[in-house]
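Dropping the structures in below, format is structure tokens.
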Structure 1
Amino acid sequence: MIKVMHVDADAAVREMVDMVLCLTGEFVVMPCEDGAEALSQLSVFGPEVILIDTVEAHRDGAATIAAIHASPEFRETPVIFVTPEEASTDTAALRAAGAADVIAKPFDPMELAGRIKDALPTHV
């Protein structure tokens, strides 16, 4: 099972992502309401990949990646950002900061599992 931490303030989005990923039988999802909760739960959950809505990161993408990767345990953990379509110009900056992928909203929930697996260091 692939452990995914999903950070989004919108409860409906968290529920939809959790349902879509868990239905595949390949993922365990830990939903987090905000970046602070995610950072506090990193060591508890031990995610293999982190999916973050950029609006909810409450800091810029580079700072979010730096905070996650500051822990040696999570230095190589892929971080995928979900960004509003109008913010798609931020994609290059997020990738330069170390994002494994950037997904524009609205996204196809059925493609999400593949995008997450593609971001893993050893594609599952």
Structure 2
Amino acid sequence: MVYTELEVWKEARILVKLMYRYVSKFPKDEVFGLQSQMKRAVISIPSNIAEGCGRNHQKDSLQFFFVARGSIYELETQLFLALDLSYINDDIFNEVLLQIEVVRKLLNGFIKYFESLIKTKS
């Protein structure tokens, strides 16, 4: 499986670009706070998808996909916090939230696919 051809990985990259565009406009005192946390969370998503695809066993792969999904939920929470703190406006919030949903749905489908592969081997 070539991870660079996966729609979920491509959409996760779009999410990374969106987040980097917007968090760069956060206040300077957030460079090591929420901004840094959001960058780490969003980078984790395509990175863990790629790492999962590089594993030799489907159960190992699945674990990395679960980590990626956890990072999506972490990022979503941080997005709400950024809105609460007025670091982003409603339009930015909705744009990013929409992309988060795209990635989450694709990743959930990908996880279900891998889970079905594991069940058929049992």
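Only the coordinates and a few stated rules stand behind these numbers; no lab work does. Owing to the predicted nature of the structure, the values given are computational and were not obtained by experimental measurement. Cβ atoms are built from the backbone, for glycine too; each structure is taken alone.
To which of 1, 2 does the computed value 2.6 (distance in nm of label points 7 Å out along Cα→Cβ at positions 37 and 93) belong? Show your work: numbers first, answer last.
Details: 1: 2.6; 2: 1.7.
Computed on structure 1.
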Structure (1, 2) behind the derived value -28000 of helix-only ellipticity at 222 nm (-39500 (n - 2.57) for each DSSP H run of 4 or more, over all residues; to 500):
2
Comparing relative contact order in percent (Cα under 8 Å, 6 or more apart) across 1, 2, which structure shows the greatest value?
2
